[in-house]
Structure 1
Amino acid sequence: MNLDKVIEMLDPISVLNNKELNNIKIKGISYDSRKITPGDMFVCIIGEKSDGHNYVNQALNNGAAALIIQKDIENIDLPVVKVEDTKHALAQISGIINDFPSLKLNLIGVTGTNGKTTVTHLIQNMFEYCKKACGLIGTLGHKFQSAEDYQISNHTTPQSPELQQVLRTIVDKDIKNTVMEVSSHALDLKRVFGCDFNAAVLTNLTQDHLDYHITMENYFLAKSLLFESLSENNNNNSKYAVINNDDEYAEKFKNKINKNIKLLTYGINSQADFYAYNIQYSTSGAIFDCKTPIGDKKINLKMTGAFSVYNSLAALAVGFGEKLDLDMCIKSLEETKSVAGRFETVIDSPLTIVDYAHTPDGLLNVLNAAKKIVPSGGKLICIVGCGGDRDATKRPQMGKIADTLADKIYITSDNPRTEDPQQIITDILAGIKTLDSNKIVVEIDRKSSIEMAIRDADNKDIVVIAGKGHEDYQILKDKTIHFDDKEEALKAFEKYRK
């Protein structure tokens, strides 16, 4: 696309060196000066740790054809477009270059603190079960059908250039439906600006990312942007929102939805459009009755825990909103075993579960679910840590939750990043009332913690390895190493139990 056409859509503050803009072809866009190739436009993003304005020379050396800036830069011969917000401009240009792919898709956004990954996978599975293709974008990466391997991304929701490229590829593959995890960071940093969502889903809102958002109100306001966006480009009456009616913030989210947007609710503790009752949990799954707008249904999940019921209700509400056959949707839910790293069983005896729970609410839900299925005479054993360079206020909360629910706790390292692992563990211990050595074991080395827990567990015990889930790496101060909780659990089983 010619540069003059791009600028027309940006509403810039100023344009410098603007001669013959119609003759300058923009081949691509990047916010990373190292990835600039000849003909690309370089967008100077101001991030938490770096400022793209400091890397202009590298972008120029790599062949940048034009710059988008937010702060003044001098002595540049190329066209320089100054805008109020370069993140906003990055998303706009990414959409322009890819011909606004979301307008050609039925795009469903799923947001919330916990459950996004599972809900998006359940939705993709439902579409496919009903013979409709559906792409997926999220924490584990993106893929165009459920049977494919993930193509890995560095973020839950990719940066806008990568996101728009993926959406463009989905359109080119003639896939009409796409479900996407939408993080609070992506909303606040405008990565999804310009995406035309047909549906928005809320799983829940509990404490997380306060190192970034500072307050829960800011966190809520970031999440609510997804629901506010439904009213934009609303050229039809098919748009809808799905809200967890049991969530503390449910009413606040409802107030963000325009009255012309259809609202569907789900819940366990409050009446809703999709309401689960008579719930029975076991090691093999959860069985419950479900009130739906078209009558009561019996659902027999292979996934267990209250969070699995909530996730299934959210997906079922989407199926209804999409006018899919509800009985087919239920069959799809019933055939789903688990999503990688989400209450995933890796050893049968002692029953060993790996879960991504890295927030207080996530850990509470997982341990509650596990406690309900501990056999008589068995113990609930928990391995827990917290990530470094993240919200430190949740660490004592997670210690308290583990202390309250688990019979034995191994406190260990997660992804310490630049923090001292021992300090992180000290923060976790602050939430534990009595440091009984028979109950509390501190072992910084995560591998050793997993080994000890599996070695010493009785066959009736349940071992929950919390925090990292699907991740196959550990981020240390000076390097990132390969580390997979599932692999380590199986190695320990081979070493001590088999």
Structure 2
Amino acid sequence: MKLDELIEYLKYEDLINFKNVEITGISYNSKTTKKGDIFICLVGEYADGHEYAQMAIDNGAAALLVERPVKGVKIPQVQVDSTRHKIADIADRFYSRPSLGINLIGITGTNGKTTVTHLIQKIFEENNQKCALIGTLGYKLSSTGEYRDAKHTTPQAPELQATLRMIKDVEKIDNVVMEVSSHALEQNRVGGCRFNGAVLTNLTQDHLDYHITMDNYFKAKALLFERLTDGDFAVINKDDEYANRFIDAVPEGVKVYTYGVKNNADVFAKNIHFSLNGAEFKLVVNNAEYSVSLHMNGMFSVYNVLAALTAAIAMGIDLNLAIKALQNVHGVAGRFEVVNKKPLVIVDYAHTPDGLENVLKSAREITPEGGKLICLFGCGGDRDATKRPKMGAIAQKLSDKIVITSDNPRSEDPQQIITDIIAGLQSVNPETVTVEPDRGEAIALLKSIADNNDVVVIAGKGHEDYQILKDRTIHFDDREQARKVFAGSVI
């Protein structure tokens, strides 16, 4: 594509050394820049792409997208107000607006995004429609296919647009369900994407190290709904504290569907019952009742299923067919995943106060009479520190015993993170509180702490198979560790 075609609809401030060169790719990493790329000089928290422009040129960059002119450069420079926001426009144009040919559904919220995307994918396939998924675990082209790696919950714009183009043209798939993070919305990584529908799971405290306030966090999430247009749909959790603000953010002409358990939603669940086998409830839609029996457990699973079923209704998919699809689902990797039966050991991704509270309440529902509920958890480093004492308080309140350990400490001292968690405890009784900074050793201690009748929740990392330390990233999988520790137990 010629440079003038690429920037035809781009709002730019200046053109420097303009020459209508051929652009054959998009790069924002100077080390991987190839001949013919336009190099995007991203300005981030830790690095400034302008400082790496010459390296990109040495590797073959044909043009630069800049926020300020780079001196001594002879190739064309396109100056814009924000390269971080305009990279999406460049990628969307370069890949010929792939989302326009796709039924693209965005899922946002603090918790539940991954599960809801998987559930909607299952519903599409039960309806004999192909559906691709993009999210935390990577992207996959079918529910039975393998994940392909993704570096973020929502990929950077060039990778995202390239993936959408591949899904549409190569795989011939017309439906895509995608997790959309608050970072991706605020940084415009999904700029150019034409969403046909948006789903809100919930909004609770997370990422305040980045957004600073809950109001900023809400405004980032709300962008997904504000960009919907006539004929699109919005699915919103009416039981969420921010529900009405999200509803108000939806433009006129967009059909709003609500779901919930408490607040007279359009689609709601009643007569909810939990057992070791899963959850059962009555689904009520337009005064009609449907029986739902799930292999998944916990109130959060009920909400996730309601979100997916409401999206199916919004898309005109037969409700009985959608229910059938979800009744056959046995859960998502690292989400309330049972890795041992006696004691019952559950691994979950819960890494926020609300997420931990939901998982522990669900685990309590299935803790046998006389059994203890034991929670092992930590908090991530270089992330919102204010949630650490809150998670400590929640774990102590809802569990009989807690084991406090490391999560992904990153550049922080693991002991300081643990100290922050302990600040939320009412007391540190050694009979009920165990502290072990080494996560592997902490999981090993569960063998001596948990009896066969107990329920153990290992929270925070879920599907992750790595641990990020100060100086390196190591292989570490909670599920693998737990299976080794409880080898020989009833599984």
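Please state which of the structures 1, 2 yields 0.25 when FRET efficiency 1/(1 + (r/R0)^6) of positions 284 and 356 (r between Cβ atoms, R0 = 25 Å, to 0.05) is computed from it.
Value 0.25 for FRET efficiency 1/(1 + (r/R0)^6) of positions 284 and 356 (r between Cβ atoms, R0 = 25 Å, to 0.05) corresponds to 2 out of 1, 2.
Taking distance in nm of label points 7 Å out along Cα→Cβ at positions 228 and 300 as the criterion, which structure among 1, 2 has the greatest value?
1
FYI, it's all coordinate maths here, none of it is from the lab. None of these values were measured; they are calculated from a predicted model. Cβ atoms are built from the backbone, for glycine too; each structure is taken alone.
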